[in-house]
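Enquirer: Have a look at these structures, which come just after this line.
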Structure I
Amino acid sequence: MLPWSPHPSLLALSLFASSQASILSFDYIIIGGGTSGLVVASRLSEVSHINVAVIEAGDSVFSNPNVTDLNKFTAALGTEIDWQYESTEQKYAGRGKIAYHGGKALGGTSTINGMTYIRAEKAQIDSWGIIGNRGWNWESLLPYYEKSEQFVVPTVAQTEAGASYVPSDHGEKGLLKVGYSYGLLNGSFVDEVEASWSTLGISHNPDSNGGHVRGFTVWQSTLDREANVREDAARAYYYPFQSRPNLHVFLKTTANKIIWKDSTEIIADGVEITSANGTVSMLKAKKEVIVSAGSLRSPAILELSGIGNPGILSKYGIPLKVPLPGVGENLQDQPNTAITLQAQRAFNGTMAYATFGSLADIRINLPSSSSLKLWASTVSAAINSSLPATSLYQLFQIQYALLSRGVPDAETIIGTTMNFGLGPSGVVGSAFWLLMPFSRGSVHIASTDPKLYPDINPNFFLVDFDLEVQIAIAKWTREFWDTDHMRGMVTELSPGFEALPRNATDEEWGDWVKGSFSSNSHPLGTASMMSRELGGVVDSRLKVYGTKNIRVVDASVMPFQVSGHLTSTLYAMAEKAADLIKEDLLNVKL
């Protein structure tokens with residue numbers, strides 16, 4: 001048994017304690033044992049006199065093969081460890097409801113995601129500071145990217161298979177193992193892919209984690225290469241430290257709402273929970289409650305606790321504690337579409353190929369900035385003006401400036417049956433998506449029952465320009481497969497040239513995109529870190545406006561979408577958040 005495998009007695013103690021929760025108190029209570037929550041819990045519990053409790057609705061999945069197996073990461077989707085959310089009807093996409101995935105397990109979504117480790121674009125992190133978040137920019141976050149990371153240098157064979165890195169871009173002493181799988185596809189195919197992108201003006205990016213993602217790269221993953229298993233947040237930040245007497249995890253336990261002190265100030269007294277056996281009780285918080293339930297649940301917990309839009313809370317008879325109309329708003333997600341192809345030979349290995357391009361690369365023009373006011377008005381009207389058009393206009397100006405500077409807005413990846421589950425041997429998939437949509441949606445409670453899922457409405461393609469970009473990426477992806485290097489190696493299965501001919505109109509492309517896309521399950525922004533006047537929910541120290549001791553630490557605080565994947569940035573943000581919390585506790589700059 002590994003030295004940090006689950007300790008049965010400790011897990012049993014946590015489960016037993018949940019039935020006695022009314023008598024328990026902790027310095028910090030963290031709602032959600034996912035990617036961000038476990039980072040914060042681990043770092044806070046490094047201080048021996050700080051007692052930390054983590055409330056997690058799921059269970060330990062340490063030995064679940066659907067989690068650990070590097071070759072079938074999609075196997076867990078739709079199982080009991082997937083929340084299996086569903087959106088509302090997507091009327092602007094001409095679609096019904098869209099599936100959303102989220103990890104319901106210790107480790108959260110890091111237990112079921114694609115394990116991709118690609119950081120954000122430098123300019124995107126800098127934009128957080130531009131809208132007033134003091135201390136948040138690439139320069140200040142980079143040390144936390146590196147602090148979290150234990151990069152494993154690729155082997156000679158992996159390098160020959162396309163793995164590459166820039167040593168100065170990585171950390172070597174962090175808790176999270178990052179690197180390449182031994183199963184990386186070998187042979188000449190990676191060279192053919194790189195040459196094909198080169199003919200389209202896309203160069204090789206030796207490392208997408210240095211703050212610039214444009215180009216073709218073989219991506220790095222969150223995995224333990226030597227153990228040949230997924231490296232999720234629990235393996236990195238919890239199991240090695242679970243024996244700490246000041247770290248307590250309540251599994252299969254639902255956080256219902258925050259309980260308030262009887263005070264003229266808005267101070268959390270603790271959290272009402274429901275344990276696995278149905279017992280409702282309370283955990284007391286001596287210092288803070290930290291909400292880390294993810295972009296789709298954190299706003300619901302705030303609303304159930306009386307923080308949010310007064311109109312929504314009054315609809316369900318919830319006493320208002322803090323009026324914050326931005327709670328649950330500013331939801332941004334990426335529409336994911338895929339082209340599938342039958343290869344002329346089977347592939348024995350994992351492809352981890354990603355290509356990022358700007359609007360210029362996919363040959364689409366950015367409309368005049370005069371469009372921004374119209375888009376802002378359109379989005380504001382669609383969300384009942386919970387975010388005013390004036391606020392959205394300011395946010396859109398920042399996003400427009402990033403696109404004008406060539407920050408990538410397109411990503412297309414290539415995968416084989418081993419890591420995409422696409423069917424018969426030799427089937428290759430190219431999934432692709434718009435990175436920075438202007439469309440915005442919302443997440444709000446639909447009941448006072450915490451067990452019922454919130455209404456999730458990303459408003460895909462609410463802004464027409466988003467559809468134009470997605471169409472352009474689709475054409476770009478097909479063009480890649482039609483280069484001299486690729487042509488003849490594959491036959492397109494879906495959509496296929498009969499359904500969507502080479503001379504298809506944009507209207508035909510749009511119909512196909514709307515009829516075939518899915519959620520990328522990269523939701524963020526629903527408790528945004530920005531000024532209260534703009535519609536923000538938390539300040540630059542991640543404290544919820546109007547409260548004395550509530551913070552949010554997860555993807556919901558990210559104000560804008562990023563061109564990388566969320567996981568790497570979430571680990572870095574949570575590392576920084578833990579330092580902010582320690583600073584406030586100790587009144588010492590760390």
Structure II
Amino acid sequence: MPRRLIVLLTAALVLVPAASAHAGWFPAQPIDGPSADVVSVGNVDLARDGTGAVSYIKNGDGVPQAWVSRIFGGGWQPPERISFTPGTVTDVKAAAGDGNRLAVAWIADGNVYASVSPGGDTPGGFAPAVQVGGPNARSLDLDLGVNGAAYAIWEESGNVVAARLQDTTWTRVAEPLDIEINRVAGTGLLRPKVAVSAEGYAVATWGEVAADGSTHVWGRRITGMTLSLVPQDITLPGGNADSPDIDIEDDGSYAWIVFREDVDGVTRTVGRRLVGSAYEAPEFIDAGVPSNEPKVDMSGIGRGYAVAQTPAGAQIFGSWLDHDHFQPGFRIDSIDGVADAKPEVASTDQNDSAIAWRLTGADGTSVVRARYHDGEDANGAFSGEVTVSRGDLGPIADPGAFIAADRSGDVAVAMVQGTVGARTLAVAIYDRPPGAPFIDTTEAYKRKTRPELRWRPGNDPWGAQTFRVYMDGVVIGTTTNTTLVPATPLTTGKHTWQVESVDRAGQAARSRVRTLKIDATPPTLTVKVSGKRAAGKSLKITVRAKDAGGSGLDHVTVDYGDKSPTSQVASTRHTYRKRGSFTVKVAAVDKAGNVTRKETKLRIKKS
């Protein structure tokens with residue numbers, strides 16, 4: 001094994017950060033296998049809320065079938081077979097929406113089938129599969145918008161066709177998308193791609209052979225089931241173009257298509273932005289070097305990355321998409337490979353991006369490498385480069401690695417590792433620590449010595465958090481709830497407390513320190529009655545009350561016992577109109593709600 005790959009594999013063993021560390025990569029964990037049945041990965045997709053799935057091909061009933069493993073609560077669920085349709089599955093794709101909504105499409109014996117899991121609080125079952133395409137279908141792509149609509153697109157007998165998912169119904173778009181149905185479109189490197197906006201509409205891109213035999217890249221809108229009147233050729237004059245990729249903003253007026261094109265005899269990667277119905281001037285994303293295999297991904301507001309590799313796959317280049325333009329490209333990786341790296345990119349609503357690629361050494365040994373760009377860095381800088389595959393699981397099988405991200409900056413990288421007969425579906429993750437819990441501030445004292453402590457959890461799409469509660473710097477309890485009652489009574493006085501959230505990966509984040517004030521001591525109280533205790537005579541009732549616990553005295557109440565109005569004045573005069581026995585009831589109340597009561601019995605004589 002080359003020394004450089006020994007270093008890479010060793011690095012995988014030190015990826016897991018300490019419990020209080022910042023976000024980091026966690027090496028691939030097996031999802032299915034090792035097994036002779038695991039064939040290849042289809043893709044991985046995460047919804048904004050962190051749910052999603054990895055799709056893959058695995059033998060079932062003796063032939064390759066479509067399977068998924070869904071992620072819920074931060075954990076990968078047991079594999080589910082999706083295809084029970086006739087034939088051998090050759091392609092599968094999954095697209096995830098919030099609330100466990102999952103669209104899946106696959107090709108079996110050249111026919112396209114699709115299904116959907118409508119979603120709910122937990123992952124639910126799939127609707128019966130429907131056939132939406134075929135025969136002779138290949139090169140499947142699938143995307144799902146934030147409102148739940150999805151589009152599948154593929155090549156069929158040299159034409160580009162699509163189907164739409166609305167609610168739980170799949171419907172094939174009536175017409176082919178390509179410009180001339182008698183010319184070849186969507187085959188090989190001309191394969192189609194699709195992106196769906198928040199409105200639930202799509203923009204498709206593909207490559208097509210022109211009348212002169214050259215290849216061009218086209219773009220076309222799909223609004224509902226209706227195609228835009230004319231597809232648009234976005235190729236630069238003079239060279240063959242292919243390998244398009246696309247992403248779209250939440251606002252469907254804006255999208256980016258990147259593609260490979262021969263420019264002045266050099267294979268280059270180009271990006272063009274769709275604004276409304278027109279494409280803006282081209283922008284190169286490859287730092288001026290020969291390149292191919294472009295990919296693009298961006299957030300809902302149009303920030304992200306485009307990546308490409310050199311023709312031999314030896315190097316990876318990328319360009320940061322910021323303020324609607326690609327910034328100068330630069331090299332992403334640090335080690336040359338000897339085979340196609342096939343870089344993949346994913347971006348988040350936090351303006352973070354992650355890039356993953358396969359690195360193959362001269363002896364055929366391969367790993368998956370990755371880098372992460374924190375969107376808070378105004379210069380677009382990347383974190384260190386790491387190996388995210390597992391060395392003990394074997395080499396990376398074709399077609400390489402796939403990547404997806406949620407809105408919070410978490411990332412999943414899916415791959416199949418191992419040799420034929422002993423392959424493992426594995427997924428590595430970049431897991432952000434949970435958001436810090438939030439404690440509402442209050443100046444009020446609490447009377448109970450075991451008050452119920454409450455807080456709000458920080459954001460963490462991947463699973464339930466565990467909370468450690470600190471009082472005066474010492475842990476007094478651990479819970480998965482967002483409330484805790486101290487087991488040991490707190491003393492009267494001021495305390496400091498905070499809550500620490502710990503996620504499934506052991507990463508932690510603490511709230512700000514807050515002050516908790518306890519006053520469990522009732523006020524002191526004395527009552528003095530002076531004067532002649534006779535009907536019609538004025539008595540002076542003097543109340544002396546003082547707070548003893550720190551919250552401050554709130555008020556006193558004097559009830560004279562003769563059904564006359566009560567008083568909240570510390571020193572009063574009162575005249576009893578009739579003789580008899582009366583009980584003066586006095587209460588002193590502090591601001592924490594502690595109460596001290598005293599009763600004084602009076603016998604009023606005849607005047």
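Values in this text are rule-based calculations from the coordinates and carry no lab data. Being a predicted model, the structure only gives us computed values, none of them experimental. Cβ atoms are built from the backbone, for glycine too; each structure is taken alone.
Enquirer: If helix-only ellipticity at 222 nm (-39500 (n - 2.57) for each DSSP H run of 4 or more, over all residues; to 500) comes out at -500 when worked out from the coordinates, which of I, II was used? The partial results should precede the final answer.
Expert: Working: I: -8000; II: -500.
It was calculated from structure II.
Enquirer: Now a separate question. For which of the structures I, II does the calculation of distance in nm of label points 7 Å out along Cα→Cβ at positions 100 and 220 return 3.8? Let's see the in-between values first.
Expert: Values: I: 3.0; II: 3.8.
Answer by label: II.
Enquirer: Given a value of 64, 50, 26 for Cα extents along the principal axes in Å, for residues 244-387 alone, point me to the structure among I, II it was derived from. Walk me through the numbers before you get to the answer.
Expert: Details: I: 64, 50, 26; II: 49, 38, 21.
The value was obtained from structure I.
Enquirer: Tell me which structure, out of I, II, gives 10 once relative contact order in percent (Cα under 8 Å, 6 or more apart) is calculated. Mind showing how you got there, number by number?
Expert: Working: I: 21; II: 10.
The read-out comes from structure II.
Enquirer: Sticking with this structure for a sec: Taking distance in nm of label points 7 Å out along Cα→Cβ at positions 396 and 556 from the coordinates of each of I, II, which one would give 8.1? List each step's numbers first, then the result.
Expert: Values: I: 2.6; II: 8.1.
Structure of origin is II.
Enquirer: Another question about this same structure. Matching task: 5.8 is the computed value of distance in nm of label points 7 Å out along Cα→Cβ at positions 156 and 452. Pick the structure from I, II. Display every interim value, and only then the final one.
Expert: Values: I: 6.4; II: 5.8.
The read-out was computed on structure II.
Enquirer: Also, quick follow-up: For log10 I(q)/I(0) by the Debye sum over Cα atoms at q = 0.06, 0.09, 0.10, 0.12 Å⁻¹, the calculated result is -0.28, -0.65, -0.82, -1.20, so let me know which of I, II that is.
Expert: Numbers: I: -0.28, -0.65, -0.82, -1.20; II: -0.44, -0.73, -0.85, -1.16.
Label of the originating structure: I.
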